[in-house]
Structure P
Amino acid sequence: SVLMTIVVQARNLPMTDFFPGKCDPYVWVTLLPDRKQYFKTKVKKNMHHPHWCETFCFEDIPKEKLQTQVLQLHVFDYDRITRDDSIGEVLLPLWQVDLHEKQSFCEPLKLATEYGDLLMSLCYVPNDRLTVTVLKAWDLRSMDINLKSDPYVKLCLRSPDKRVEKRKTKTVKCTLNPVFNEAFNFNVVNINIEESSLEVVVMDFDNIGRDELIGRIMLAGRDGSGESETRHWQEMLGSPSITVVQWHRLKAE
């Protein structure tokens, strides 16, 4: 299947630059949670009501999978010196759209996450082990003076009997889009995994001071930090011995 997306225009974008009245917007277009294909419009210099009329095609995606994706249109303000500023985003769940017909949408922008996204997989083998793989992160918050970060990920599995197991990835230097590809096995013999939780914390390594928090999530069947985290844990429980992969948006707390 091919999904054709046309970015037409935006209106009343806010001023984000230091110079009065200036905004240089462009739109980043992708499908969540995979992010395997992505596109970017042209930058429109000094415009608060930009017109793009640019067409992008997401190709070779099975229709069944396409209906599980979310179309993300993220508007940024281009900056030559510092990191581009996020203006806002639109998230359009494709299962709510009739993909057989041409559809037009005009949606208000909402504030996008400022902490980044994390791709993880879970594989639960009943009464044996839980394998957690930290794959990569995307668009993490910059913590250092060079507008980069030195991220690593901490994992903490908590069971109902207060038993705790911890793991930590390597540190990836000077990047906001780190690739980890590290797998960790947790012993879950005689543990009620349905009542357990996995805390995931992304940190910025610092040579001098204390390491700083970039963002975190909590994966759990009932009290996850969000719908995505709860769904991932429940899908893992419902698919024993099968690897379940999902993107998560990091949160401040």
Structure Q
Amino acid sequence: MVKENKIKNIIILCSKKIGLECLKILFKKQNLFDYKIVGVLTNERGQEILDFCYKKELRVIKNLTEYRNLKNIDIAISVQYHKILKSEDINIANEITINLHMAPLPEYRGCNQFSFAIINKESTFGTTLHVIDEGVDSGDILFERRFPIVSDINVEDLYKKTFKESVILFRENLKNIIFGNYKRYPQLLSDDKNTYFYKRKDIEKIKKIDLSWDKEKINRYIRATSMPGFDPPYTYLKGKKIELGLDNLS
């Protein structure tokens, strides 16, 4: 008698555009790689994700409480999910719980990594698939992609480049994740590699531009904080707040 391969149960916690893109890839590859999406958990920024789930008749998980009551989950995947998972959330999956982090690790943990990479004058950037542990973006690395960035890049272009590379990373390694074809590499800290951790609110600290700075620094901070859809950088001139943008680069 031929033993049938077990169909694995997958759950994805996702939000934003990158979460939707990874969900679409995950949905498309179900039959090819013998797994089933048994639940999708998103947040208030995931309306397009919800629409996709309803269209494809995927189960929507309402919250973490419902998520914690799930049974027989093999793999959990997080893509831009907004909450830090606790041990009880991580241990829902029998095999592994992973995260797609749109930055290189261990260099850039936390939020606003695109802006601070520009502030820190990075010449390369990256995106990472890593194991979720009880820290923040501190789990073992499974797969990564790194790429050069030009010296005058702005935050929107760095985001778009990282988005593209993240989709490639996810698509190319989904099969490896499903079938367990990976090695875990601890995030090693070294004297020649800086490690930063930024919180969401830290972005506000770099939006105020001091006009006494040299031209290079002013331009760099404007490039790092001029993201469409978000409050722009600003300065004060004769006591009046002036909003700045890429048009102000000199």
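None of the figures in this text is laboratory data; all of them are computed from the coordinates on show. For clarity, every value in this text was computed on a predicted model and none was experimentally measured. Cβ atoms are built from the backbone, for glycine too; each structure is taken alone.
Can you spot which of P, Q the value -1500 was calculated from, given it is helix-only ellipticity at 222 nm (-39500 (n - 2.57) for each DSSP H run of 4 or more, over all residues; to 500)?
Derived from the structure labelled P.
When distance in nm of label points 7 Å out along Cα→Cβ at positions 10 and 186 is calculated, the result is 3.8; to which of the structures P, Q does this value belong? For distance in nm of label points 7 Å out along Cα→Cβ at positions 10 and 186, the value 3.8 is produced by structure P. Quick check on the output: 3.4 is distance in nm of label points 7 Å out along Cα→Cβ at positions 82 and 210, derived from one of P, Q. Which one produced it? Of the options listed, only Q reproduces it.
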